[in-house]
Structure 1
Amino acid sequence: MTIPNNTAVAFRGVTKTFGEVYANRDVSMDIYKGEILSLLGENGSGKTTLMNMLSGIYCPDAGEIYLDGKLAAIRSPQDAHHLGIGMIHQHFKLVDVFTAAENVLLGVKGKGLLDLSAASEAIRRICETYGFELDPSMKVYDMSVSQKQTLEIVKALYRGANVLVLDEPTAVLTPQETEKLFTVLREMRKDGKTVIIITHKLHEVLAVSDRVAILRKGEYVGAINTCEADEQILTEMMVGQKVELNIDRHEPVNPVLRLQVKNLSVKGHEGEDVLKNVSFDLFGGEILGIAGISGCGQKELLESIAGLQHVEQGSSVVYDTPDGKTEELIGKDPKQIKSMGVALSFVPEDRLGMGLVGGMGMVGNMQLRNYTMRKSILAEIKHSRELAQQIREELGVVTPSLNTPVRRLSGGNVQKVLVGREIASAPAVLMTAYAVRGLDIGASYTIYNLLNKQKEKGVAVLFVGEDLDVLVALCDRILVLCDGHVNGIVDGRTTTKEEVGYLMTNLKSEGGTNHE
């Protein structure tokens, strides 16, 4: 087997199946030393599965993996660590009550007591080398999302990683935090490290990577130097056909007041302010974006409106019905709110815990939406099957059948099932949280177009998003949360992602001043 001298990782004929479904089929590709490689592909194309085999979580059914030109036996994550491979997953593997240094030492074999002071000094040296900002004595529960990600990377480097895999590393970072991360990755490249990024954000791929490798339906279709690519070329390589990459935003037509949120306040488990006097109006025929770093109250905001969250006295959410009446939603449960035409399309991070039943197929999960309102079981099953088939076709859900348990699908396909079901409910007020998280570029634009169609029908759309480029391109107005306060409401047509990022991280002294 001939492997080029400058190759850090080489896959040769790697195949992985789950039942009758091929996650990867006969993948042969090279990843070079000292490069940043972006790995692209649609949902279910096998990107994460391929990297999970490199990091020892899965074993290939066929084929071989070579490191530095030598055949590698990677049967466990421990094998991968010993071979200098580190993988940073979307969901961090940290112990909240431990310090950064204690998390770094977890799982590291040593004789006798572990030396925290020596580990802390080693962490500081790593931070100085690559430009990280991390306090070894800080508890994880006091860290921001970007600090937790930094800790995961430092953990891998402390254990000697020369090949680093990052799965959706910028999913919940502000533009400023993303640029800091990219600066660090470039420093790692200068030091000879090999960095592999799994992402769907094409503008970030073009900004930081040297090459882009494309997977399609589990197969490797080729690689391209980033300097020779643009978003259109990459999308066509991923999908295999031309895709329109435009969000067609129209001016709101005859906007009608639908929701009046006033002084909405929510306390956390420890009595801290999660939301503090949040006030805004939502109009039918517009898309109002909600921006904020992770944990700034976005989840509690949607749950409060939907009747799923206890709120503080003085909070008010008034729904203006299409026939001109007003209803106070605070104090009503979700079933009562739903009867008034207010439907929550809430797509949480825990898709299978809150949104869908993992053991049920698409048809069963479609039935759950209207379970309490059904009149005929047979009619409901027929309708649910038709809806499931429609979502499968329109969003390109990759599943062996409509009755395959959704827990067997890839994360992106699970997301498509949930988002498709919620949008299909045709509410007067549509609330979506992270509707395109984990979706490939084609499916994401399909969702954006569906939201715009709802807007054109006069639906009031509340869109919680994490990609600031999308928020600025899609939303008519953007409400920015910072530390549970409304830190500004800006015009989506005139603002910039830098302005939104600044408002996300710098709370005004008044904490609630709007500028439009």
Structure 2
Amino acid sequence: MNLAYDKFLKLAIKAKSRNRDDFLQLKKKISKKLKLPLPSNADLRERYEKLVKDKKIKRNGFFEKILATKSIRTQSGVAVVAVLTKSYPCPGKCLYCPTEPDMPKSYLSNEPAVMRAIDARFNPYSQVQNRLRSLALNGHKTDKIELIVMGGTFSCLPKNYQKWFITECFRACNDYPRPHRYASSRLGAKRLWQTCNKKSLFLEQKRNEKAKHRIIGLTLETRPDYIDEKEIINFRQLGCTRVELGVQSIFNSVLKINKRGHDVKKTIEATKLLKDAGFKINYHIMPGLPGSNVKKDYEMFKTLFSDSRFQPDMLKIYPTVVIKDSGLYKIWKGGKYKALNDKKFEKLIVKIKNEVIPPYVRISRLIRDVPATSIVSGPIVSNLRQIISSRSKCPCIRCREVRAEYKTAEKIILNRINYDASEGKEIFLEYTSPDRKKLFAILRLRITDNAKHFIPALRNAALIREVHTYGKMTEVDKKDKLSPQHIGLGKKLIAEAEKIAAREFHMKKIVVISGVGVRDYYKKIGYRLKDTYMAKSI
């Protein structure tokens, strides 16, 4: 696959595009000719730098300017860095999952993020530094990093490998832009992770609290049936603040047909455990699974936000597609399964966005980045958001994020939404424009009966599960007149949450599930580190 992208780059350089619009049309033309998914400029820049380093092509200053773009990637207020763990046996036997050799379960070697991991030999340090370099070359600030660890069920990986992988991610951020001398070594990786210990992780996390490039949020993927008290403590020690749960469906009959290996009860239990520990929760949901249909899928999304046992904070919607290296392929080939097509999926998503999604939820993905060339049957549309934008009245967080539209004199108001979730009270605070169409900052406050919580710091405490200011990402301790970051919105939301917790619920303590890189911020406003959380008496 990398050879195909190398050919892509050589053709693109040779064509000599006049400007970025011209280059976009060229990308579409070459992608169609080579039967490749349309690559982002950042992905091309990363591959371009490797070819230059390997002396396979010469530097081209004009082409580099065409590639450089200040796009949407950091306009949610953070630089997202996705890394991939290496292949390990997966406990699941799901029908829809591809099982490509030497790839983590459900991932394909021609997906952009996977290709980057392959280039780095799945080395976490190299993956992080390469991505930071690529983002910087494309004009993005990388001071605040949201690290997303992909690779399937993180919980089933050896614990020492987990510690080593996360330690190396922190170390890569701490060292950037100067790589450590052994970072790219092929030798000794297994010996290093087998001997990795908590001390190494703790030291790199401590460094990151004041580093130039800070991990302000860490996301891990896992299955609902792997979440228990022990795993939650492990995740917190690693610095995890958000968990992506492979829920897929909330109907037991559908889960059984697809050999998911757990029931809906496990999803409900995992959701409560995670929320009571302060985590943000992102559900992976799959419309079009065998045993379901469009009507049933729509009811599933309605239930997610009408039944208090679910209420995820975020959604990744991955329509079911048929891929050759999966059990579903044999069923489809035998005529016993029919996938959704683009038109049906598009209609379902528009209906969900307009009728179901509440303002406190963020739809982070509408479709998975699987190249069309790998899809035998199922939706192949890759730019669904753009296609449905004129028909969508979605109030979700992503659709309202202010991004680059902030003006200094703009009026900002405070709104509050209360809802029940997992036997607790959720208070969602947001700063918006008066018409609520522009979202500047949010806070999630949870009140629950946690007097006997297994983590001492959380006992009898109100929980702040998320604080985030949107807009163009601004460097730590600096201001930018084009961004609402660092103008005090976060502090005002925290102060409001403290008042609500004390006055309305008579709480005397409040804790925040802070990312490692944000600990210093909370220390400045009176919070102290306790059991991996930031705590304060109120």
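Given that mean projected area of the Cα convex hull in nm², derived from a single structure, equals 23.9, which label among 1, 2 identifies that structure? Working shown, then result.
Working: 1: 25.6; 2: 23.9.
Here the read-out was taken from 2.
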- Parent structure of the calculated result 3.9, given that distance in nm of label points 7 Å out along Cα→Cβ at positions 96 and 472 is the read-out and 1, 2 the choices: 2
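Consider the structures 1, 2: one of them gives 23.0 for mean count of other Cβ atoms within 10 Å over residues 128-135 as calculated from the coordinates. Say which.
Here the read-out was taken from 2.
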- Task: Compute FRET efficiency 1/(1 + (r/R0)^6) of positions 8 and 224 (r between Cβ atoms, R0 = 30 Å, to 0.05) for each of 1, 2 and report the one that scores greatest.
- Result: 1
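Computing log10 I(q)/I(0) by the Debye sum over Cα atoms at q = 0.14, 0.25 Å⁻¹, for residues 88-167 alone gives -0.41, -1.37 for which of 1, 2?
Numbers: 1: -0.41, -1.37; 2: -0.55, -1.33.
Traced to structure 1.
If we compute mean count of other Cβ atoms within 10 Å over residues 144-151 for structures 1, 2, which one ends up with the highest value? Before the final figure, lay out each step's value.
Values: 1: 20.0; 2: 24.0.
Top value of mean count of other Cβ atoms within 10 Å over residues 144-151, among 1, 2, belongs to structure 2.
Values in this text are rule-based calculations from the coordinates and carry no lab data. Small disclaimer: the values here were computed from a predicted structure and weren't measured. Cβ atoms are built from the backbone, for glycine too; each structure is taken alone.
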